[in-house]
Each structure stands twice: as C-alpha cells, then as structure tokens.
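Colleague: Below you'll find a set of structures to go through.
Only the coordinates and a few stated rules stand behind these numbers; no lab work does. Bear in mind the structure is a predicted one, so any value in this text is a computation, not a measurement. Cβ atoms are built from the backbone, for glycine too; each structure is taken alone.
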Structure P
Amino acid sequence: MKKVLPLLALATLLAQTAQAGNLSSLGTLTQAELRTASEDLGAALSYKPLLPTEDQGITGFDIGVAVTGTDVSRSAAALSKAGASLGSLDTLLTTRLNLHKGLPLGFDIGAFVASVPSLGTTVTGGELRYALLKGGVATPAIGVRGALTRMSGSDQLALSTRSLDVSISKGFAMLTPYVGAGQVWVNSSPNAGSLAGESFNQGKLFAGASMSLGLLNLTFEGDKTGNTTSWGVKLGLRW
C-alpha cells in the first residue's frame, strides 16, 4: 500500500492541474459536429492497454498511473462550442489509474478509472485478455483482448465503447516492445436539443514499449483509432 499511495497522489495532482470544463452546451452542435466529436471522443476514451502482450501469470500484478493525450483538432471547435475546455493545444488529456491482474489458464483481467477534467467527466473501463501464445526466450507472446469503457458525469452525453484487438510482444532484456490492431465500436447518446445518437466502428492500430526498472515500470504507447491519434505514458509497479 505504501508503494501505491505515491501513484494515487500523482494521479490527483495531474487531474487538479488540468483545465476544468463540461459539456453543458451540447445542444448547440449540429449533427455533423456531434459525429466528429464522437469519433474523437470514442478514440480518446476507448481502452488503451499501456501494457505488453505477455500474460501476467497467476501471481502477477501491474498497477500504475497513466496520462494519455489525444489530438482532437478535428473536433476542437465543436467540443469547445459544447462547453469543453481544451486549451490552445487542442489535446484531450486523461489521467488514469490502471490495474492489471494475471489469472490461471492464460487469462488476464484489467481495469482503469480516469479523470477527464476538460469535459468534467470520468471514464471507467475493463478488459479480458487471453494468451494465444505465452511466449518464451525465442518466441513472442500473442494475445487477444476484449474491452469496454463508459463515460459518466455528463447530463447531456452518454458515451461508451467496445473493442477487440490482437497484439504481439517480445522482450529484449529490460525493454519489451509491442504492437497490435483491432476494432472499436462507439455508441454516443446525446440528451440535448434534437440531436440523434451516433453508433459506428473505427479501426485501431497501436504500438508501445515497456521498460522494467526492478519493480518500477515505464511504458510509452501510441494509438491511431479511426482518424484520431493518441499517445500515453504510464509509470507503475509490476510483479
């Protein structure tokens, strides 16, 4: 617990330093603006593994604090019009607390809770992953993952995602790079004006690298979902 507390403190600090906003003016958007905003939000708030592919094993844990940033320049004007506070970089920042646990038979589970101050919302999500190939000294690890996320805290917009992906990773001493591809399904349900809901899917590509420093672990990840690019960094404890 003493090792986890500094991570929680860092997550709180990052959340407090971000600009606060809300989505209280969603009804001012056109249907086309809502669609573009939903595409960017779906990409930003969908599940980001920030973890190599190999299974954790039954005794394995990974807990960490992550910051992700998504380029929402395509929809920045619409999001600002709806009440979001993005700042001058047109980047949507989230601060996440991630937890990952190994299970028997090659299964792993994971979950996160995230703060999105520029939208005045929080996001929760979870994953279930299965090791198609566990990997070893000479072979990579290959896994398939299903994940869900849901945004809460806005009276005017409910947004959720489902995703399915396959990834591969291979460790080299302290460094473990990984890549993956999949699909994200987004459901955006407005409760403002005459706006209709939007449901669609987007292709997903991601790549990252994880560096082990004893129990400490540092992971960097890039993600392209649809036409939207995200990046992330996570500092955590893994055993």
Structure Q
Amino acid sequence: MSTRPGELTELARDADADVLVVVGGDGAVNEVVNGRRDVELAVIPRGTGMDFIRTHGIPSEFDDAVAVARDGRPCELDLGHVQFREGERWFANVASVGMSGAVAERANGMSKALGGKVTFFYALAREFLVWRNTDVTVRCDDAERRGRMHDVIVANGQYHGGAMWLAPEARPDDGQFDVILIGDVNKLDFITTAPKLYKGTHLAHPKVELLRGATVDVDAPVPLPIETDGEVAGTTPAHFEVVPRAVRVRVPV
C-alpha cells in the first residue's frame, strides 16, 4: 500500500515479480511506469479519473478487472517521456502544458466524493475563470506553431480529465502522439464547446488544431505548468518523446 506520493515508484522498482497489478487510478499507473517498465502491468481501477482504462477497454467493475488482470492478453503500448525545467517523467496516457496543469493541481486538492467526472469538470470551470492565455511555441516533428494558446495536449491515449474524449483518434501503439492545440479560446468558446469535450467533437472548433508526431517541444516566455497522467510534474520548457512499445499491459482478450 502506498502511504505517500512517489512511493509506488519505489515499490515497483524493488518488486520481484513478473506481473505488477496496479490498484488505483491514472496517478497510480503513472507512478508505477516511472519505476518499472520491464514487467507486465495489470490495472484494477480504483481512482478518480480512470482515463487510462477507457482507451484500453479495461473494465471498471472490480470482479471484471480482476479477471482481466488474471487472464488478459499482454498488449505492447507506447509510453511518453517528458523532460522539463525541474526534471523528467514517463507517462502512460496523456500529458499537457498550460491550464490543464493548474486544473490537475486543483482537482487533486479537492474531495473526490462526487466522482472523477464532476471533480475534474468543476476544477476545469474554476481554473478557466482565472486563467490567462499566453504566447506559446510548439514544435511537433517538423511543424511549428506560435501564438496565444490555452492548452497543449500531448496524447498517447484518448481520454483525459475524467472521461473527456480529448484525443478521439489517438492510438497508444502507433509510435506518435496526437497533439491537440487549444488556441486563444474565451469564455463563450468554453460555454459552447465544453460539452463537446466528452463527445470528441471539439476538434472541429476553429481554435483547435490536431498535429501528430513523435517529438514535441513546448516553450513560452513564462514557465507554464505541466501535468502527466493528471499529476503535477513541473514547468516549461518541455521536450516530449514517444518511446514505442515500451510497456506491456494486460487488456481484455
């Protein structure tokens, strides 16, 4: 059992096992892949967001998840790796730069009694009221974008922030990220587009752009917060890189 942040990384690193069964949410999976990537992982979801399991079809019901952990097939998945001002970190699902980092910090400091979806949406709405978009430079492989942005989503998986379908076309085994650039959106954009985040239809918004690439660099005149799998990591500048087929996860047969 984990008793403090970061302890699952240490426990995973020291475990003498062929399979590690992670009981928790996206943050627990994140800690484990930062400690160990050379053994199979299975996930029994008991967390807030539980977005990692949605992409991979891992059931949320306890008994069904146990059955997958016991009898599921191993699937080789990409991982993301990010270097930032304060250090480096692996991530299994989604990382982001901008307001999402502030949302993650607020959500992790709140009660989770109402569930992940309500918690993350409330944190999103609160942060949106005070967030100020800033000039950002993004390089994705050979493409470069500059301008005022709200968020840069670097997605290996499809879901983030408690069931938001932010990267509906992302594949976690194709050797590249889906990079969602959310531009200079305002409060009206938020009101009209927020429901679309859960349906995956927000990509049609004129201030949203999808790029794909194996490497992503993000920088800004002021340090912007970075989160990985819903956990606050550090600040920009940041360099993201896909590591193909870096981990094996048990998924339904």
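Colleague: P, Q: which one has helix-only ellipticity at 222 nm (-39500 (n - 2.57) for each DSSP H run of 4 or more, over all residues; to 500), as calculated, at -7500?
Modeller: Details: P: -4500; Q: -7500.
Corresponding structure: Q.
Colleague: P, Q: which one has relative contact order in percent (Cα under 8 Å, 6 or more apart), as calculated, at 22?
Modeller: Numbers: P: 22; Q: 27.
This figure was derived from P.
Colleague: P, Q: which one has distance in nm of label points 7 Å out along Cα→Cβ at positions 71 and 231, as calculated, at 1.0?
Modeller: On the way: P: 1.0; Q: 3.2.
Label of the originating structure: P.
Colleague: With distance in nm of label points 7 Å out along Cα→Cβ at positions 79 and 191 computed per structure, which member of P, Q shows the largest figure?
Modeller: Top value of distance in nm of label points 7 Å out along Cα→Cβ at positions 79 and 191, among P, Q, belongs to structure Q.
Colleague: While we're here: Taking 2.0 as the value of distance in nm of label points 7 Å out along Cα→Cβ at positions 103 and 135 derived from one of the structures shown (P, Q), identify that structure.
Modeller: P
Colleague: A value of 0.75 was computed for FRET efficiency 1/(1 + (r/R0)^6) of positions 63 and 87 (r between Cβ atoms, R0 = 35 Å, to 0.05); which of P, Q is the source structure?
Modeller: P
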